[in-house]
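Pasting the structures in now, so scroll down.
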Structure I
Amino acid sequence: MANGGPVEHGYPHLPTVRAAVTALYRRLSYDTVRTFSVSVAPADVAFCDTDDLHLGAQRVARELVRHYRLPDARLIVGFREMEHAAHVELAAGPEYFVELNDRFRTHRRDIGAALAHEVAHVYLHRLDLSFPGTRDNEILTDTTATYLGAGWLLLDAFREDGASSQKLGYLTPEEFGYVLAKRSLVFGEDPSVWFTSAQAYTAYVEGRALARRDEQQPPLTAAGWAGRRRYARD
């Protein structure tokens, strides 16, 4: 998972994000996606400074494993100095080793966000669903986490002011907001009440506006003559 650096804004990955949502439905089916109608609850992944670091991380990992419907998977969470925010070793299972950046020792409230992304990697690994190339595959992972109800944690980890910034994941804040709004339109959730970051809420509102514009577009508006003709023939 990416960590640090200047925060990119806007929708540079939007075609890949849309392709990821389509791929998820094709691989899982509409009915299976509907089983993720309830998002991860804030209380279930809450982590305060007085919690034991390792026991707390394992507790949050178990909750995310449960959310992704991976009952036989066991995550072993450790911490070390590293360039990225987190990394998971994708093996045959059922045990998966997840390493979190040492900075999460003192930024514990974002451990749930980091694990939401890494457990999504495990979920996609078991589905045998991937995109070619690291960048597109990471976008698929962020999109999956968000659309299936855990990725709001990644958006809430976004904070930015005049002196510093923090963002986890590969999607921009607005793209996270867009996917989250797409999910909200399907399941009728209001994720805005969960945000602790004002910047995350702003990004969600911007992404929601684009998602709503999508809903107002006639089908196949951008498909071109050949695409519309093929659709009519099918």
Structure II
Amino acid sequence: MSVRRFSIVAVLLAIAGGAGPASSQDASSLKQEMIGQWELATTERSKTCVVTLKGDATAQGLKLELEPSCPAALPFTKDIAAWNIKGLDIVRLQNAAGEPVIDFTEVESGIFEGHRTGEGVYILQNLAAARALAKSMDQMIGDWSMVRGNGQAICGLTLTNTEAGQDNFQVFLKPKCDPAVTAFAPTVWRLDHGQMLLMSEKGETWQFEADDNAQWRKVPDTAAPLIMLRDQ
């Protein structure tokens, strides 16, 4: 074997030899990150279930506990007996035979998404974060005023918790809104990455960011700002 060929083979063997521990480390890190309480829910959170993932090994995989109300909320959870990490990044909730009930992959930090054929998408999220989001949503529901930077009110809106699909909720304009708002005609709203989004049936979106607990400013900011204020 030539020196050149030996060198190439040595490099390939070194890479192959190093791949195992690296993969194991990634899976091990994910396992540690997953231990704790999680909320398993439909995308709009109309049905939820608390799952506690543990690090203890069982004959089926890793131990978990489901809230007693889980099967009533999400019937497929009655088949879940354990959990495990598959590959580098799949969080699997599995049955007693080790077969997948639902597989999750991380779609953004701390939020995992899984799909069940014929049922749709489910979300697995850290319980504390999920409850904080729910609290934020509850605080948003109700009557709001849209005002200009000088404080002049130009429209009244009601944000509801009535589901409108794709994680959106219905919003209603009150009479006598400014023509610009009437032309925009938002029909749904949602919270997304710290922003409040108002969206129209035409596909137009207005984005607002909070600058204190009760005031949301339209972004990007302009010389004639629009602000959403919660009605007292």
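Of note:
- Sorting I, II by percent of Cα pairs over 28 Å apart from high to low puts II first, with the largest value.
- Structure (I, II) behind the derived value -15500 of helix-only ellipticity at 222 nm (-39500 (n - 2.57) for each DSSP H run of 4 or more, over all residues; to 500): I
- Each of I, II could give FRET efficiency 1/(1 + (r/R0)^6) of positions 103 and 143 (r between Cβ atoms, R0 = 41 Å, to 0.05), but the derived value 0.45 comes from II.
- Taking distance in nm of label points 7 Å out along Cα→Cβ at positions 55 and 151 as the criterion, the top structure among I, II is II, with the largest value.
- A value of 22 for relative contact order in percent (Cα under 8 Å, 6 or more apart), calculated from one of I, II, originates in structure I.
No value in this document is a laboratory result; all are computed from the given coordinates. Computed from a prediction, not measured in an experiment: that's the story for all the values here. Cβ atoms are built from the backbone, for glycine too; each structure is taken alone.
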